[in-house]
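Derivation of every value follows stated rules applied to the coordinates shown; laboratory data play no part. This structure is a prediction, so every number in the text was calculated from the model and none was measured. Cβ atoms are built from the backbone, for glycine too; each structure is taken alone.
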Structure I
Amino acid sequence: MILEELIQHSKDNNKVIGITTYTEPELMWCGIVKDFNEDFISFEHYSEFGDRDGLIVEGIDNISDIQIDTEYLKGLSYLIAHPDALNFKVPKLAAMIKLEAWPFDLLNQFLNNWDYILALETTEDRFVGIITQVDEFSIKLQLINENGYPNGTQVIRSEDIANLKINGRFECKRLALYKWRNSGDRNSDKIE
């Protein structure tokens with residue numbers, strides 16, 4: 001049976017899989033199978049940041065589908081194998097922010113700095129990426145999507161910025177995956 005083969009493969013190879021159930025079809029539990037029999041599966045669950053998040057025991061008959069090797073699961077495997085990959089450098093913003101020079105002086109400090117990722121919100125949308133250009137009137141971002149892939153470029157007028165966040169946890173996850181995907185070491189997602 002294909003389902004059992006996938007479960008066995010996860011267990012034997014420490015392979016991250018995603019499990020969706022009939023009782024919670026909107027959720028996907030991601031983890032590594034620890035044991036199973038004809039009735040139940042137990043697996044170590046991981047959060048989207050690669051943190052251990054408990055052991056789940058699920059009835060085999062309640063599993064609606066299993067995902068393997070998706071871009072999301074590959075990225076999660078990398079985060080599990082490299083728990084130090086999430087960079088939480090938080091600049092000392094209180095000393096940096098001079099509102100009379102907003103946004104040029106503040107944002108210019110992060111220009112082409114790949115240690116910092118920004119989330120900029122306007123009244124219409126939210127953009128996450130690296131600042132590649134800034135002037136008194138606008139900001140140019142290299143956008144990075146949730147799986148760590150470049151997602152185009154966006155120019156945002158300074159006056160349209162409602163708020164910004166620097167190196168938040170969700171944003172740092174994108175940056176860590178971006179750096180990994182562009183490192184040339186795509187085999188570094190192996191979990192020991």
Structure II
Amino acid sequence: MNIKKLRVLFITAVVGVMTLESCKDLDVRTPFDNNAQFVMDSTAMADYITKKGLDASLLDTTVDNVIYAVLEKGSGDTLEFDDIVSFNYKIINTANDTVLGTNIQSVALEYDLYDTIEAVNLAPVKFTLAGSSWTVPLLFGNGDPRDAPYRRIIARTFPNLQIGGHVIMIYPSYSYFVSSDVSDQIISTEVFVTGVRKHLE
């Protein structure tokens with residue numbers, strides 16, 4: 001075997017060793033198991049439904065596995081398309097019933113969510129009720145995937161509700177939505193119809 005071939009073999013061997021050493025330093029992670037996450041989320045969601053005493057016959061589920069129900073239909077004027085509707089909301093950590101966000105002044109002050117000036121200036125959310133969800137304002141914002149089912153549920157449940165109508169939504173974890181180990185917190189939102197301006201007025 002000549003010197004040139006020996007050099008090639010030597011260089012090949014060195015490169016191989018360096019490649020192996022580099023592989024040792026790679027951060028090899030197990031792929032996120034969305035199914036396993038949803039199994040855990042489903043258990044927590046079911047526990048919350050039991051804790052809240054929700055009637056199973058009232059529950060429905062979106063394609064995103066968000067569970068929702070109309071708890072009160074309300075009374076007075078019925079909401080119709082093209083009406084301007086006002087509502088309040090609460091975002092709740094289901095593990096301990098802590099309110100994480102709201103536009104209800106008394107609740108915001110109770111949970112110390114905003115400074116006093118912000119809390120005093122809170123007001124109902126207003127939007128024009130339409131046949132699709134695009135008119136419903138975002139709740140979470142910043143590209144949060146939970147906004148999509150939230151808006152669809154509002155668009156689906158609000159027609160035929162009345163003043164005082166009350167809807168609850170229970171979401172799988174944020175980790176489930178984004179297929180990444182970010183947060184396994186289960187939250188719910190509750191919305192309350194507070195007013196309507198009829199489209200013919």
Read-out helix-only ellipticity at 222 nm (-39500 (n - 2.57) for each DSSP H run of 4 or more, over all residues; to 500), computed value -6500, structure in I, II: I
Comparing mean projected area of the Cα convex hull in nm², for residues 76-155 alone across structures I, II, which is largest? II
Say we calculate Cα Rg over 2.2 N^0.38 Å for every structure; which of I, II gives the highest result? II
Say we calculate Cα Rg over 2.2 N^0.38 Å, for residues 108-163 alone for every structure; which of I, II gives the highest result? II
Output 1.5 (distance in nm of label points 7 Å out along Cα→Cβ at positions 36 and 172, calculated) maps, among I, II, to structure II
Ranked by relative contact order in percent (Cα under 8 Å, 6 or more apart), the structure on top of I, II with the greatest value is II
Work out FRET efficiency 1/(1 + (r/R0)^6) of positions 44 and 132 (r between Cβ atoms, R0 = 30 Å, to 0.05) for each of structures I, II, then name the structure with the largest result. II
